[in-house]
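Got some structures for you, see below.
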Structure P
Amino acid sequence: MSLNLPAGVQITGPMHPRFDEILTHDALALVAKLHRAFEPRRQELLKARITRQARIDAGEMPDFLPETQSIREGDWKVAPLPKALERRRTEITGPVEAKMIINAYNSGADSYMTDFEDSNSPNWFNQIQGQVNLKDAIRRQISYVNEAGKEYKLNDQVATLQIRPRGWHLDEKHVLVDGQRVSGGIFDFGVVLFHNAKEQIARGAGPFFYLPKMESHLEARLWNDIFVMAQNELGIPQGTIKATVLIETILATFEMEEILYELREHSAGLNAGRWDYIFSCIKKFKKNKDFCLANRGAITMEVPFMRSYALHLVKVCHKRGAPAMGGMSALIPIKGDPEANEKALAGIRHDKTRDANDGFDGGWVAHPGLVPIAHEEFVKVLGDKPNQWEKQRDEVFTAKNFLDFQPEQPITETGLRNNINVGIHYLGSWLAGNGCVPIHNLMEDAATAEISRSQVWQWVVSPKGKLDDGRKVTAELVRSLIPEELAKVKATVTAQGEDTATYDQAAGIFEKMSLDPNYPEFLTLPLYEAMD
């Protein structure tokens, strides 16, 4: 299979059936043009993250930006939404795998965020096969037959598609332009837009995106400028692309209005991405001796800093005429245990009831079986209205609200073991090509794995990292527990009929990433280098 590549473009990944339909000359030419125009700015912004982190490590605390005060005080709103994005009570997410795509489309959710990022293991096959799957799905030609011969097809009524490309920190190592790796986000976006934008416009639903991991309004400006150039290149009207930004970093919380402003012609609102947000807080304040969060399970949406962040998001979005989307509860249905299942469903109901009453216009679920519960709770509050923008919150949030990091206790051996167990289990699955993994009745993705290893790192480093029985969490304690938890993970995986080949490597990576004195910025960066 030979490819007709534009000048300066190299593909180093292996070719599989239909990959030539995706890696076409003109699609790659668009990616190359976007790369050449914007890669220097991406690199500058990534360097700015490092500089900002150094200031925080030295004791600087984030606050609202004085230089953008006029934007926060200005009278403006985002551009009107297309009809397909007016009603988003329930959104479901999952990787770009054929069975998941079909099940999510058919789930009854208003919207489906298909994911090239945190719930997807970004090996070369998954990324390009995902593009093939989306091309078929958008044209309603996708189907899937499992090993038992069961066939999956799209229903007549399907969810509105939104697509999450990779974050600014990730490269696509198999695609080079002028000898340089392209941004994973630019590659995912450019290819899917080239092949599908006009088809989506003709069908009245798209192209719509979700944008992850941003830390500043300047990073949003970069996306906006990419949208403008891409629309010009494809000859589609400006403002056709719509994008929802995940507020999943502590720094972005202080720039929510500025982020909406930068994307105001292309904005579809903001989403409270809670799991990455917790990870971001740990990462940003990792060297602060006063910072130390309790067990992951104790960090709920009701704790002060999470509550402030969520309510501020609703306030900002409704002030600016934009959807405010609630985040993901990781709970999933539990087969074979009616009591545990009922408890999980009650947890989902509680989460969506709170979000709806707080003013969110919709929320995320991780499993098709949870769509009816989430939908019901939002309907109780919204009725037949597409949103509740009339609900204007009047709280005034300050930096102190966002930085009130409680609770610090309990930290327990069970919590420590759970972080180690989840981290090893997820990493082993990720290395095997699966980025969305049910573990201990929760749907785990890269964000929750990041929390697991970051909390272990934090507890070892922080003077406050003590178990409830008085023992200090130390590197020696963590090393002693890793083999025990690895054995448990292998037993679980074997019982599920899956291969354990990647789990010893996963345990080694988890140990290194959670105990390295030089805290690794993202778990997925070294992992990506280790995969095909």
Structure Q
Amino acid sequence: MEREFQSQEEVAHEDFAKMLEEHENRRSESRIIDGTIVEIQDGERVLVDVGEKQEGILNINELKNSEGEVVYKPGDTIKVLVSGFRNERPIISHKKAVVKEKNREFIEKHRDDFEDMVVEGVIVGNNKGGYVVESDEGVQFFLPSSHAFFKNKPQRGKRLSAKILKIDEDRDSIVISRKKLILENAKKRQEIIEDLLNSGKVVEGTIKKITNYGMFVEVAPGVEGLVYYDEISYKGPVNPAKYFKEGEKVEVKAIDYNREKNRLALSIKATQPDPWKEIESELEPGDVIEVTVSNIEPYGAFVDLGNDIEGLLHVSEMSWDKRAKDPHEYVQVGESIEVEILEIDSENRRLRVSRRSLLPKPFEEFMKEYKEGDIVEGEVTSLTDFGAFVRIGKVEGLLHNQDISWKKGVKAKDLLNVGDRVEVRIAKIDPQRERISLERKSLEESPLEKFAKDHKVGDIVKGKVKDIKDFGVFISLDEDIDALIRNEDLPPLKKEELQVGDEVEGVISFCDPKNNRLRVSVRRLARQKEREALKEINREESGATTLGEIMQEKLGRQGR
């Protein structure tokens, strides 16, 4: 009886020890169980019954959704992870339980095909060995620091992609490597770039970003290149935003790779035949073609030949008008015009054209309509220190200061303004130099013409020396009339004894009002005075026949 009791007692002791061991094991191992929400205290703590009359405490934030709303109530059953005990109370987490189950489902699904698998997520935390990364589906991965490949410590919330390194089913752990993915992608990118450069093939890419200097185009996953703005069209540098949109598909060709900067250069125009080679064989300077004005700049307009080539029509080649400054006065965008090719420089991708060479030459048109001596009306276009430019039709002539007025010292600026309409006479036409000389003073009565009404050749006049030249002396008869005394007409005066301001008397020897020329002779004055004296003596001495006899007679009388 006693042995039987002892035997039963031993069995009971063994069962208790076993149960205690199992209980301790349960207390030390992390496990997921169903718990029941007992109470929500003060809106902060949640009591959860995990069985065996034990209650764990949850932070209420673990039961909130993304909008911050509590999605459970007392009596609801939830999954919790029991990871140990503290002060005889189980340590529980609903969120860790959910993550652990998500990880188990992921591992179960990908245990045989995780190699080369790329996952994406955001950093939600870190530990001693690295970072915790969580996918959008709630799966958590461990990213060791040695596989993070960050230059600077990343912030929480940073999104990244990485490759799965290994899966630990016992711990429900998934280890990832960002470094492995980056290095493999770099290797693949380099292989793709080498293939594009060596093969020269044309590939389709997607425009990712447009800037003012070009476009970034993705030609393969993770492989982008820059189409610089002068590699878009054979027209030359263009604004890519005018022709393309982000997300659009384009055909490109790799043309260069900068290894130091790891930069791939792409080209759109390289995928098309070079139109400059075609134009070089089909056109030559002097050809006349029809083009469309594609763009207008302050210095001229660009014209489209229709084959992705543009030529420059400089403002100076738009018209024969030398004042041409604003191209908008002569052409409009979209207008079709005929031009003559001046220069084709296929090496430097330059084409110059002219429109004015096809227009009637204004100077030739002027010569058909006008001749020297014609009196015309024109518009003052500009004033200078030496005169005024006057527009007559489509050409300009020079009205020099000395030809504006008979008044000495008068300048164009003193009498005229830009825009004035003036009547002028065409004085000279120079076909070789295409110059027109104008004059205005001939349309008015000159001071000499007025003078000639009251004076004639032979009249005695007085004037003051104004200027002494090698060929003679100029004297001023009044403010507006000068006369020339040539060297041979000066005697008995001596030129070397004369000074400016000296008064001189002489006889008008030549008068040409039309050409404004007046000459005076001192020598002729002496002869004239002799003749006048002779006339007087003849009146007194009718018998005298010669000047010598008369003089001898007069001297004889005086002697007596």
Inset, instruction - Compute distance in nm of label points 7 Å out along Cα→Cβ at positions 124 and 476 for each of P, Q and report the one that scores greatest. - result: Q
Legend entry - Origin of the derived value 22.6 (mean count of other Cβ atoms within 10 Å over residues 260-267; candidates P, Q): P
Legend entry - Answer label among P, Q for the case where relative contact order in percent (Cα under 8 Å, 6 or more apart), calculated from the coordinates, equals 5: Q
Legend entry - Parent structure of the calculated result 0.75, given that FRET efficiency 1/(1 + (r/R0)^6) of positions 244 and 316 (r between Cβ atoms, R0 = 41 Å, to 0.05) is the read-out and P, Q the choices: Q
Legend entry - Highest-scoring label, criterion being FRET efficiency 1/(1 + (r/R0)^6) of positions 188 and 380 (r between Cβ atoms, R0 = 30 Å, to 0.05), among P, Q: P
Inset, instruction - Looking at FRET efficiency 1/(1 + (r/R0)^6) of positions 196 and 524 (r between Cβ atoms, R0 = 25 Å, to 0.05), point out which structure of P, Q has the largest value. - result: P
Inset, instruction - Check the numbers for FRET efficiency 1/(1 + (r/R0)^6) of positions 52 and 484 (r between Cβ atoms, R0 = 30 Å, to 0.05) across P, Q and tell me which is largest. - result: P
Inset, instruction - Compute FRET efficiency 1/(1 + (r/R0)^6) of positions 236 and 356 (r between Cβ atoms, R0 = 30 Å, to 0.05) for each of P, Q and report the one that scores greatest. - result: Q
Legend entry - Structure from which -7500 was derived, helix-only ellipticity at 222 nm (-39500 (n - 2.57) for each DSSP H run of 4 or more, over all residues; to 500), options P, Q: Q
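When distance in nm of label points 7 Å out along Cα→Cβ at positions 156 and 324 is compared over structures P, Q, which one is greatest? Before the final figure, lay out the partial values.
Values: P: 3.8; Q: 7.1.
Sorting by distance in nm of label points 7 Å out along Cα→Cβ at positions 156 and 324 in descending order puts Q first.
Comparing structures P, Q by volume of the Cα convex hull per residue in Å³, which one has the largest value? Display every interim value, and only then the final one.
On the way: P: 147; Q: 359.
Once volume of the Cα convex hull per residue in Å³ is tallied for P, Q, the winner is Q.
All of the numbers you see were taken from the coordinates with simple rules; none came from a lab. As the structure is a prediction and not an experimental result, all values here were calculated from the model. Cβ atoms are built from the backbone, for glycine too; each structure is taken alone.
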